[in-house]
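Read the figures in this text as sums done on the coordinates, not as results from a lab. Not measured: the values here are computed from a predicted model. Cβ atoms are built from the backbone, for glycine too; each structure is taken alone.
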Structure 1
Amino acid sequence: MLWYLGYVVLFVDDFDGSVDFYAKKVGLPVRLRAEGYAEFAVEGAKFALLARARAAELLGERPSGKPAPGPDRVAVTVLVEDVDRVFRELSGRGVQFLGAPTDRAWGQRSVYFRDPEGHLLEIATNLPRPERPGV
């Protein structure tokens, strides 16, 4: 089974201020920006920011309109060839997932779990992207 470190995502309370810090002060070009999500153009694994208020939504919890309680400050995303297969294999080994694999608006199918220390991990598979006219 091939695992590939795909993303390091920092959960932030001040989304706009954090994006400005990394873009303007650190000098990282913004590659993609969507509602509460920004991804920077870096080599290797992707580096991104996510508004902490969106964490509940990603984990299948009911959004409360305020930042989710708890220790989530970062998530590590590992890319795999088939997230559903890995989900079944890891479930069979006793990994407790926070829901089932779900297609995400940003073009991935993913599922989350926590390690024994409570760190949030995501396994994901990139979905085929629709062809863009004229590209």
Structure 2
Amino acid sequence: MVIQGAQIAAIFLGGGLGALARFFVSTFVNEKVAGSIPYGTLTVNVLGSFVMGFLAIWLVEKLGLNPLLRLAIFVGFLGAFTTFSTFSMETLNLFEEGLALRALLNMFVNVSLSVLAVWLGVLFGRML
């Protein structure tokens, strides 16, 4: 597979925008909601999962999205917006702080809600 400059540019642009969106959404949620787990990360993981499920059906299957836009949105934007590495580090930090129950809760809630959200996004995309 040969990667072209346009593909790199699409991923780069989408990734930059996704990272900025993640920062703003996560920061906003963390400032508004205090709790036992990092809710900003949870929010972007669940929201990103829903959006990915929905757009996979709506833009790709129904509208036949241009391959460059697909790279920009799915690999770039949503790849940078969702925060599995951040989630993993925050979970490890909870374990290392001796908060094993919170760490397990964080894992359960993030994974469960993200899978549920991607499924709901797929269902919603198929309804349109």
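Figure out for me which of the structures 1, 2 the number -24000 belongs to, where helix-only ellipticity at 222 nm (-39500 (n - 2.57) for each DSSP H run of 4 or more, over all residues; to 500) was derived from the coordinates.
For helix-only ellipticity at 222 nm (-39500 (n - 2.57) for each DSSP H run of 4 or more, over all residues; to 500), the value -24000 is produced by structure 2.
Compare FRET efficiency 1/(1 + (r/R0)^6) of positions 10 and 106 (r between Cβ atoms, R0 = 35 Å, to 0.05) across structures 1, 2 and report the one with the greatest value.
When FRET efficiency 1/(1 + (r/R0)^6) of positions 10 and 106 (r between Cβ atoms, R0 = 35 Å, to 0.05) is computed for each of 1, 2, structure 1 gives the biggest number.
Thinking of 1, 2, which structure, once relative contact order in percent (Cα under 8 Å, 6 or more apart) is computed, gives back 40?
Computing relative contact order in percent (Cα under 8 Å, 6 or more apart) on every structure in 1, 2 gives 40 only for 2.
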